Structure P
Amino acid sequence: MYLIISGILIFTFGHMFKRLVPTGRDFVDQKLGEKLSKIFMRLILFIGFLLVTIGYHQKEYDIYFYIAPTWLTAITHALMLVSVALLSVGHRIFGHASRLQKHIKHPMLKAAVVWCVAHLLINGTLMAFILFGSIGVWAAIQIYLLQKNKVKIERHQGSLIGDLILLGFVSFIYIIIVMIHLYLGSNMYPFL
């Protein structure tokens, strides 16, 4: 339990450091240089992610709050497709951008919130609430901080080709996600 909580704190603080303590991030950038500073922050984020992964799979104090009905997995899969789409919509894929990006602010953070909701629908354990709940709260706070600070968002000109590429890319990535979950032993009904 301590590993997952420590990992979540390190992971979320690493992401929020620039927003919560901008002068601290500037100080680190000045002392280490911008390139080395980014490597340092990525290392901190990776350590947090590693601790979360190890802590989640230990499940030393896993308590079940509820057991989700199997039909709920269909809703989870639909939400996960939305999450993967949101995660990808803000980027150019093969040089093309989707037209959806001009309608969605902070798509990666909204993807994290949808991802958390999807996973909490089917995982009713204490460890799931600690992991997915905290990441969801972090993403919501991050969205608030970005909107409060009026951070400029880079937009690309979208096209129909970009929309079609996004659709294919999301399908491909989601198949990989399902395969990884099956490999790790997760119940991926109806894909079994």
Structure Q
Amino acid sequence: MPTPTCTRALYAGSFDPITRGHLDIINKALMTFDEVHVAIGTNVRKQRAFSLADSLALISRSIQEKWPEASSEGDGPEGDGKPPSRSGLFGGRLAIGEYSNQSLIKYAKSIRATHIVRGVREASNFSEEFNLHGVAQQIDPTILMVHFICEARFLHVSSSTAKELHAMGEDIGWLVMPCVRVAFDLKQKSNGVSSE
């Protein structure tokens, strides 16, 4: 079987919000594949903490905070009033998008992904990932699914944990990048709730 000349990985999730654990998986994907496409998949069963537009912006800002070299030419410095770039990060190797009303596999095909990246944090994820892997292989065996295990310090990091701890007034800087922490604070202030 011939190997593709360019590998493109799709890393999809709700990213509500993006965490340091997600960034760890993005880093591993960038070290493994030629191109990485990070996408928010809309899940109608989940109530989002942040709007889709806010979540897309937080992904881009978090990546640029974590890796300042990710910004492509023409992106202004943070705080210059311009929205962060959602494409062209890492010289075009990383793109950010979203999809809804279609399966993960259908979206992967639409962006010509050669692989689907999944992050595994704990043993309880394995059963769900095992089932998804089996279904994906039945739908399209040409798109390979790759699983990365987070660094040990991120094994207990989740979007839900960040939301819950912030709601209780705990510091979430170890879970998320500064732009996400600020977004939580602004959201809380707009709802008239004090974080102290």
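Each value in this text was obtained by applying a stated rule to the coordinates, not by laboratory testing. Values in this document were obtained by computation on a predicted structure and should not be read as measured data. Cβ atoms are built from the backbone, for glycine too; each structure is taken alone.
Could you tell me which structure in P, Q was used to calculate helix-only ellipticity at 222 nm (-39500 (n - 2.57) for each DSSP H run of 4 or more, over all residues; to 500) as -22500? The partial results should precede the final answer.
Values: P: -22500; Q: -12000.
This value belongs to structure P.
Computing Rg and Dmax of the Cα atoms in Å across structures P, Q gives 17.0, 59 for structure Q. A value of 2.6 for distance in nm of label points 7 Å out along Cα→Cβ at positions 134 and 150, calculated from one of P, Q, originates in structure Q. Computed over structures P, Q, mean projected area of the Cα convex hull in nm², for residues 70-165 alone reaches its largest value in Q.
So if we calculate distance in nm of label points 7 Å out along Cα→Cβ at positions 46 and 182 for every structure here (P, Q), which label has the highest result? Intermediate values should be presented prior to the final figure.
Working: P: 3.0; Q: 2.5.
Across P, Q, distance in nm of label points 7 Å out along Cα→Cβ at positions 46 and 182 peaks for P.
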